[in-house]
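Alright, structures below, take your time with them.
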Structure 1
Amino acid sequence: MVFASTVFLFLFLPLSLLLYYNPLCRSRGYRNAVLLAVSLVFYAWGEPVFVGLMLFSILWNYVCGLRIAAHEEKRARKAWLTAAIAFDLVLMFTFKYLAFTFENIGLLLGSANFPSLHIELPVGISFFTFQIMSYVFDVYYRKAEAQRSIFRLALYISMFPQLIAGPIVRYGTVADEIERRRENLPDFSRGVTRTVCGLAKKVLLANYVALIADNIFALVGTELAVTTAWLGAVAYSFQVYFDFSGYSDMAIGMGLMFGFHFEENFNYSFTCDSITDFWRRQHISLSKWFRDYVYIPLGGSRVSKPRWVWNLFVVWLLTGIWHGANWTFWLWGLYYFVLLVFEKFTGFPNQLTGAARPLRHVYALALTAVGMVIFRAESLPHTARYIANLFGVGASGWTDNVFPYYVANGKWVLLACAVFSLPVLPWLRDLFETGRLSRCRGAVVCYDLARSAAMLSLLAVCVAVCAKSAYNPFIYYHF
């Protein structure tokens, strides 16, 4: 089940809220039980067979967490940590990478008879596995106490707002709220607003630019014009951002509706002025996960420069591998490794100051667009051909008939993407709250009414689009 569907919006979510806020029973145990039950139903909606897999993973890590907490001796603690992490990695490798491994062994051996595998990928396995691993790591490093209730641990892992596509919620950020959260109307109201805005990002922006990106990337193999190739890269960049940040907004919003406060996952990524800055803003929960559980344990930056480069190489190789079983994802991770090392050693683009300062943004956005091409391409040859077209190598020319067609038909959506990728709404909100209008009671009432009307109208448009359109891809759904 996906958030941007009429089944979810009109059946699953309202029914879950009605059960959760049952006036006849308001105990924490009841509400946790309801949230756990609906979360398991949510996950089982399309793939019921994999619920058992997730529950077994929870059980194994629950036992390992208790055993880690029960021992004071470092060797015993590390043994149980190893048992937990090894199980999690083997599980993820089996379902996500084993078929890919067999395929490449067959190619390496040049054998057409080498056995191939087709293994169904459990939805969200990378996300819930990383959450479970973060719990075990935090117990091992004594950043959190082991959860004594398997039901509360299962709730943390399976909570449906963030289950299948993040953000990766760290156990320490919600451990207290699992037992002692306080639901309230202001949080619920903010959650509804955040959810509607996230839905709008997804169905009104991401889905439309996805059509442009899909059609242009499908042309690779023929000769693309330079402008068309860049339009495809820009459209896909917008698709990834609004698709994933929209989903994260909905997850955070629905978390608020149930009393949970998840951390932000995006911070206007396209306002970056370097690749380093981009990764401070993009997919923040994943970046923090690798920082805390891979980069820092390896020594971080408090080591010699060669060792630091190695640490960064490991982090970005693993980041690429995490995203999928395709050589393009590995190349994508190494691409950002090279750029980050380049910025660290040269200090570029911080040297661009004064009138040249806007070039920092041009530099960062151009390189992230190239990175999106690597991320989107189906194969390494596909990647090479598309990037060559971006820079005029093998291109049909500067422009062609495809470019003006998509610009003419998609100009308003592309313009909206450009506007809303900037912090326009927070700026307007801050302007209102700090301006004269905020001191006028009548203006405040009008503002609240206008905002409510806008949210209802936006929701109505999103629902109409969801009901009408069968095209509803979600990039991170199978990660």
Structure 2
Amino acid sequence: MGGFFGAVSDRDVTMDVFFGVDYHSHLGTRRAGMIMHDQDEGFQRQIHSIENTPFRTKFEKDLQDFKGSAGIGCISDMDPQPLLVRSHLGFYALTTVGKIGNAEELVQKHFDEGGVHFMAMSNGEVNQTELVAALINQGNTLEEGIQYAQNVIEGSMTMLLLTEDGNIIAARDLKGRLPVLIGQDENGYSVSFESFAYQKLGYHDFYELGPGEIVKITPEGIETLVEPGEEMKICSFLWTYYGYPNSNYEGRNVELMRYRNGEIMAQDEKDRGTLPDVDYIAGVPDSGVPHAIGYANVAEKPYARPFIKYTPTWPRSFMPTSQEVRNQVAKMKQIPVPELIEGKKLLFVDDSIVRGTQLRETVEFLYESGAKEVHMRSACPPIMFGCKFINFSRSNSDMELLARRTIQELEGDEGQKHLDEYIDVRTERGQCLLKAIQEELGFDSLNYQTLDGLLEAIGIDKDKVCTYCWDGRE
């Protein structure tokens, strides 16, 4: 995954870019970068690894060397960026968020057409942002090159460019799978993945780019270079999991959606008579918490926190590169409140169930801490496909996903032909999947939100929402 922030103004915006990028730290754990542009000194850039150190700690010492009335920066789970690019289109900086499914094909095409080389990373792969730059440079203008890149990339690509005249070009991916929001203050503009990032810096909401739209941002205003397309498929996981609670996308607030989502789940169980009798309802911290609050409000059961995540030294469980270490860190972060666990019947709501590894360890931890019963609810349907659009899922194979693996165990290859039935836990096959996962992970009961319930909670036209990870529909 990844996030970005930029600002252009008639004043120095170094601190805005610094804090704006930092406010996207929940979206990535590997690399971060900042590039500022000053009319006299030109570009200044720094890229750091943030795998074991927060963004602020890494970049605070660089602030004295940065100055400029325009800048962009990013948090990335992928390659080092932003990059500085020099070509026939000029000298510009580039940062990207997205996923290129046909990267090897595009690299080979580049070589076949006379390209000489790319800088390879240690694993032999090409930096995704460098590949995007090579595609952009095939255009006669930056906007033409951006359009060409987006059209030939299989996946999706959102990008920010900072030009040598101190302006920003922002381009939302063709289907609008990720948001691009613009804020305004009395001196200029900001552009951001998360709306709260610029609001906290004194900007107010100004504009949200449409799918495929490309704009140029200057201190004086916004110029549309490419009009937005009509088809949108914004990622539903923005609201379910990785969007920050304070943010709004397409006019829908993340936190309120999660409350509503939990309410819909609980009401459905009430109506079907499957709501278990428990002492407390809790959220698997942190993103499961608002879903659980909504669930508890409708279930009319007390909300509690039977365990707390210890985050001062381990702010994110997926920070270490080793899966074994990530699992151990996740376990070490869970600090129980014995008085809320021992002899208690507990119902937890999590944002999703992906591989199930950490969830299995969580339920074992709760039983070891004295829980009488542990019930689990997932705030979204069973995940059937790894994301091929925005690098949200780390899965190398769909069979790493708990639901797909369980279906294979239940029916073999035949089961893979009926994923549309398995995704709906109200069907016979869906009930079989539910029971198998419940037994494997050791819950006293298990239920998933339905796709219809999830879309109702988001509250925008369902045809404008990407649900690929559940139903495989692009």
Structure 3
Amino acid sequence: MVKENCGVVGIYSEGDVNVIPMVIDALRALQHRGQEAWGLAIPNKAPLKRLGLVSTSSNEFKKITEEYASHSAIGHVRYSTVGKSDLESAQPLKVKDLCVAHNGTISNVEELSNLVGGCTFTPQNASDTLVAAQRLVSLITENGKLGSALSILKNEMVGSFCFTFLSDDDAVFAARDPKGFRPMVMGHKEDGNVHIVTSESSAISAIGAKLVRDVVPGELIKISKDGMETEMFSDDKNRAHCSFEFTYFAQPSSKMEGTNIYLARKRIGQFLAKKYPINDADVVIPVPDSARPAALGFAQELGIQFDEGLLKDRYSKKGPLRSFIEPHQSDRVEINRWIIPIREVIEGKHIVVIDDSLVRGTSSKAIIKALRRSGARKISMMVTYPPIKFPCYAGIDFPSQEELATFDGGKDVTDKEMIEKVRNDIGADFLGYNDAENLANAVGIPKDSMCFTCATGDYTPLGITPNFNKMKQMKSV
């Protein structure tokens, strides 16, 4: 089953401006959320889809802008958590007269598929977005309105979702799940009276618009010739904002739940330094790129030199990409090969290396080997995210326990023993993880309003008790 954590955008101009150039710019600003494919849709036309980065299709932008000219459109960049990286799986999808783009993961998609024909949907040929769209269209037919349909669908679906929809009568819709797992914001641009709903405020800035506010969890927004209308399809007040967004996934310039991501990551580094006051270190370096603000905060808090000891080769084929959101292990390894150490910064020194997370251990092991080869005297690794011990079913790509660096083969070990195992596996002299409370305090959101399921194994926010599948089962589809 193909499942997504991606970036979405919907743009509507009440001034009848062609919004396609804005959609393209917004998707480029969301590229960090998905590298595998991108697409856009306008009313009364089949969606356009392309594999790879948005910029790969730059020679087509003029043609696309002309052929798909419209004052209303939605767009999508894709990062699959499970499934094939092919054009068929790219979004937006069109079901009857409704185009859909989705950011999230629907965990009970097989059960949901039984409500829309069951046997016609198999893990090999369907996506959770397609199943949800089919069910939604069915509910709209029965209930007449999208809001009414979503109020039913939210009770049938288990998981996370942010949708943008486009109807053939030109209206753009956006909906955010009641728990607020995935981010969604709205903005406005006076020139052309342009409204935008999107995954992150970085996309709003990219088109020269201003951030208005976060989309409220459980809110449905409609933008049409009648202006903007909103309604609540859920009155659930419990929140479960993805904590991983704040340490890794989101773009540093974005503002999320009232918090600037760059400043939040810098505070996370400061709070991590208070937890691990390593005063004998010579230099603090980040793993590029998302750990940079935290490394700066860590260094400033302890008064230790901050420097760039690792650089990405942005001219190699895979060098500029984010290794974590690559779907295949071979690609992750290839990207990490092009993180290059600077010997003059490293040689003979006690290095504190800051990383945003430690999931599979692939990157950490490669980076520590590179630091050793460059003459590091001692390596202390600090991780801004707590130990990831359980699969994510809300849209982040670690769907099986056995692929995690913390996996102990089913043995009953203490947290101390688990951390020592990971430290030994990656080759560090010291390994320090953040904890959920420390992270939440740094971000400024109550811990019980954030999702830490992958660290705690408490799937209450999702409302499920999962059966943990083997990696082979998850990756064979």
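So the values come out like this:
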{"item": "Rg and Dmax of the Cα atoms in Å derived as 22.1, 70 - corresponding label from 1, 2, 3", "result": "3"}
{"item": "Test item: percent of Cα pairs over 15 Å apart, for residues 53-108 alone calculated as 68, pick one of 1, 2, 3", "result": "2"}
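Every number in this text was worked out from the coordinates using simple rules, so none of it is lab data. This one's a predicted model, so the numbers in the text were calculated from it and none came from an experiment.
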